[in-house]
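So, here's a batch of structures to check.
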Structure I
Amino acid sequence: MPRDISLIRNIGIVAHIDAGKTTLTERMLYYGHFIHRVGMVDEGTTTTDYDPEEQERGITILAACVTFDWKGYHINLIDTPGHVDFTAEVERCLRVLDGAVVVFSAREGVEAQSETVWRQADRYRIPRLAFVNKMDREGADFEGTVEEIRERLECRPVPINIPIGAGPAHYPHPFAGVIDLIRMKALRFEEKEREALVLEDEIPEALRETAALWRMRMLDQLSLYSDRMTELLLAEEEVPEELIHQVLRLATVQNMVVPLTCGTALHGIGVQPVLDAVVRYLPSPADVPPVEGRDVDKPDRKLTRKADVNEPFCGLVFKVQPERYGDLDYVRVYSGRLKANSRVLNPGKNKKENVPQLWRIQADRREQIEAVEAGDIVGIMGMRYSITGDTLCDPKHPILLESIVFPETVVDTAIEPETAADRKKLIEVLELMKRQDPTFRYRDNEETGQILISGMGE
């Protein structure tokens, strides 16, 4: 049965290193019932940091894709690295995503890589949500972080919830939950026997005036995009919740505002509101403009493909992962339908590819599927010619999509094999690395015996 494309969300989790991306991802998967135990970054037990290097270092190195459901919506989530050395991983993921959740630490605010990933998302005009994490840490400053986001990233953050307290448990007023500014309710979060509870209560009396002020700021910002909301505010009438959601979604999809929430992912406070915001405000594949490409035979002629199962198939390879039995190509499907055991055209190389197997990618696990449709993300095992940035399409309806542009390499070094017999094996390994990382380069100088390698970091 075809999936309703309006219920699909393709999102990335992006941030500066140590802002809490992977911890937030882990909590999302837990509340979405994809996992039954919350893994810890420090223990190397999270779902998306499955590579041994990631587990040893406690950081994300490779972008990991995982699929789960939330309240009837199908979410394809990619957890991306936060370290500058792995910027290419973020670049290739943002190229194929429809939305992003940008995570900020309430203590550190906007950091260097926060700005980098924000500008990357700007280039692709990706609608975003902001999550101010670590509200339970010493020095957590919600209002200061919101202002820093506004000023340094030159955007319009719209807080839709605010914290109840701030800082760790020994503080006089520690972080204890959030206030939902749309519904004007206090939300507290508990976990009992694998069940996550969101407990709703009245706003504490000491915070009612503050909450009312933040709510009015929110409505004033949103009224810029709705005549109806402006009329209600001028008449001092109540603004319906549904109207707030409609205007917030419209303004978010059009990249005019950034809905902002807060919490602490480590302790599971404020995560469910992030998931609710993902499905309410970020676009589905049907909400974004049709993907553009070129006619293979007439390069000056532009072609488009809508996110529709009835359109000819086209997709983009955005990641290649070498595995024991061959390469696994990660593909964003923009239009049409693709079945296992079919053939597609790689128009950039003028090669036809067999598609023997389709896989639903679940971090380090795979689930074999028979077909995939417009708007989804899939893994293809068994292709021979296609690499990162290549287009795949219906052989009868060729289209060449724009490839992925990666930054230039910044680090060079020379290496050489211990023996001449090892040279061939070393070249094979370097070729494997090149397929996996499109920013990696190498040049073999047989006269000196050295091989010059280039990359984005050490």
Structure II
Amino acid sequence: MSAKMGVRFFDESIVKGGFPPGSTILVAGEPGAGKTIFSSMFLYNGMAKYGEKAIYVSLAETKEDYYDEMKRLGMDFEEMERSGLFRFIDLITVTPETIEKEIELIMGEILTFRPRRIVIDSISAFAQLLGVEKTRMFLHTTLGRFVKSFGAVTLLVAEKPLGRGVIGYGVEEFVVDGVILLRYHKIGETVRRVMEIPKMRRRAIEKAQYEYVITSRGIQFLEVPDLVMTRRDSTSEKVTTGIPKLDELLDGGVYRGSVTLIVGMTGTGKTTFSLHFAVANALLGRKALYIGFEEPIGQLKRAARGYGLPIDDALKENLKLVGWVPEAKSPVHTFIRVKQLIEDERPDVLVLESLTALREHMDPDELSKMVRYLGLMVKEHNIAAYVTLNAETNFEVVPHTRASTLADNILGLKYAIVNDTIERRLAIIKARSSNHSRRIYRYEITPRGIEIYG
């Protein structure tokens, strides 16, 4: 029986069906790449989800430190030990003189306990103590015989020295059934983590790399939404923009499963339009999620109150405000966090403010890819979404064309000088499948919010 990782995307899309029984897998990477977390998730999910016994052999940290660190990631190994499913073998103080005696004790424990999952962290330290030749013999005869006969799976954690292509200490010479490489690259202020699987017997690995992040839930992979735009039939249900006149101009509001891009310079009211949308729908009984990358939550609340929007009532009902600064976070980390919020909250309407904040900290190609993934996810979950972009528009050309191509609706906002007075103008540049107004309208931001004239 295969040993699944217990992470749906990994088991269904990366190593399909899990690791083959009787396998020995090398998990290698530089310090901080997440090797211990990955291996621990393999053990913990095996116990928690499948009731399979596990042993962790540590040459890196004490039992107490390991348990504390894993508990912070939601894995309670102490509880698993109490339940009789887990054993921790501490070799942190072992010496070259005592390592062979310790191996006898380890094998005695393994043969008595009969685990289905084993991790040695790290085999690099193990090889330093025992020597490469004796380590190879241990893996292929002593441990290897058990793994094959009982259909267990062993993960060997190996350190890859910084900046070097080899794994180190001769570990790369061991004949293993699979090799998983965890890498990370610094891109400006951010870190991009990727998994490569150059070898996995009896499994076809489709992609060269899989992106992942380390969060409070452990390792999470970038799960690209179905590239078929949506499995759902297109809905005819529309939701309000929260501004009656704008609903009228849009032929009744915006469709569920659509993305509306609001483009305008600073001060044109993008946040105000977004607050109208979120608050109104929340008060109508729809779940609304507002994710802000620029303004603090308190500032958003003050702004809404200043425009006469009953945001406090909405917050008591169906509105959730969430904010963070995407600086020093990879595009994948941002996408996964947004994805988690959408899956946890199950919103009917979503505001993402703004693409500008993301653009400042992301490579343009990475941002475009993330925007595409978000668009696919919105359609998959049948969400009506607002996305804002701080940029100038003349109502004919929209900046950041990749985002505008993915948008179903585009609302352009700009300033106009009329008789030495600055006025605001709006136009519906695009509204897919709607008989929308083609005119340009004057609007104001008043103590009652947005007022559209004409």
Structure III
Amino acid sequence: MSAVTGLSWSGDSLEGLGWGSRVWVLADGTWCPGTLASTGRDSATLEVFLEGAGKSRSFPARDVAPANPVDQESSDDLTTLPFVTEPGLLRCLQSRFDHDAVYTTAGPVLVAVNPFKPVPLYDVEAHRKAATPGTPHVYTVAQHAFSQMKETGNSQSILITGESGAGKTETTKFAMQYLAVLAGGSGMERRVLDSNPLLEAFGNASTLHNANSSRFGKLTTIHFDDRHAIAGATIQTYLLEKSRVVSHAVGERSFHAFYQLCAGAGPEERAALGLPDAAACRFAYLSGGESTPPALGPSDAAGFAQVKAAMEALGVPAPPVLRLLAAVLWLGDVAFCDDGQGAAGVVGGPRSPALRHACRLLGVAPEALAAALTTRELAAGGERVSRRLSPAAAAEGRDALAKALYARLFDWLVRQVNVALVAAGAPRASIAVLDIYGF
């Protein structure tokens, strides 16, 4: 945005600003604080003393913005700042962030800055303050939506958006938790909240910017009955990042569910799925091109227990889910070699351990899957012709199969969750909460 427009000079006075006024200057791409000194050679330049500098410098007038008074630059509503400029907005957010005030309003919009640490903003006192209009807090947004729904009978929406790592997923959970407190009592609210760890495990991953980044968009519509209690919910998902199943950047991870399975599975589950001990789980799809995959941690094992508890609470059968997860991991370890004529063959043939584990878990014959991965059938002149694939093409087909299996598993899980959250009777109104992932 343009910092200042329409500055006009008249002799030794600046319209709207006086000499010695505090200003912001865009110096070398960064907004820096300074003091207005004098006009430059013409009305298009200004002389400014930068803080910490020994002398003034000339800057284009378009790169100078008036600073807000010190006692007003930390307002809890950005629209009340005397000068609504880019550096003024940034200074306000920074000042509040430094005091753990991570929420700031901008009219009807709530701006949330991720603190990247626990902050004491979600206690009983925060619940009480949320009932006061104008209080900058995600609870206040949820309270307003709920109050509007009660007063008008109309459904409401809460849109949560921002770049990756901005804290959208946590903000969404706080909004839903507050709505559950406002409209609890039916027991349905617990099931709605139980859906979060399950879908996060299968749809979230660790990235360079965020250890719990949503790799899909989620619209949760919470339905309310005539007494304004939660009657049920519906979840719609969008844009699952399927490519993360088979590859991810160095320093990042695939979906949490894979690591949770490797870290938390018990002895009987490992035997059934063919999984080695946690320390020996070095599947190709988990390495991301690195020589060694990211180490499994206590949080992965704890996450596995939490996911299994959520599945039990929602009535989602765990065994088929774990079988398919393990099958995808084993499928990624199926390697291909050149037979000397450019055609692909499975390394180890039908007796390849990875192939046999994957086929056992998927319920198919090793010979059949090996043939499907290394050949392609074409229809020509009414006849079907089989063509051998190159090792690279076979690997692409293997990865495509793994992505398709995981995407279908994810969609099936969402359907199972929706069955568990179906509303009893016709709901009166709803509040939709959209969490769309950033980039």
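Just so it is clear, none of the values below were taken in a lab; they were calculated from the coordinates. Here the structure is a predicted model, which is why all the values come from computation and not from measurement. Cβ atoms are built from the backbone, for glycine too; each structure is taken alone.
Worth pointing out:
- Among I, II, III, which structure scores highest (criterion: distance in nm of label points 7 Å out along Cα→Cβ at positions 257 and 297): I
- Computing distance in nm of label points 7 Å out along Cα→Cβ at positions 49 and 97 across structures I, II, III gives 1.8 for structure I.
- Structure from which 2.7 was derived, distance in nm of label points 7 Å out along Cα→Cβ at positions 89 and 425, options I, II, III: I
- Given -9500 for helix-only ellipticity at 222 nm (-39500 (n - 2.57) for each DSSP H run of 4 or more, over all residues; to 500), calculated: source structure among I, II, III: II
- Once distance in nm of label points 7 Å out along Cα→Cβ at positions 153 and 201 is computed for every structure in I, II, III, the highest value turns out to be that of III.
- Distance in nm of label points 7 Å out along Cα→Cβ at positions 25 and 377 - structure with the largest value, from I, II, III: III
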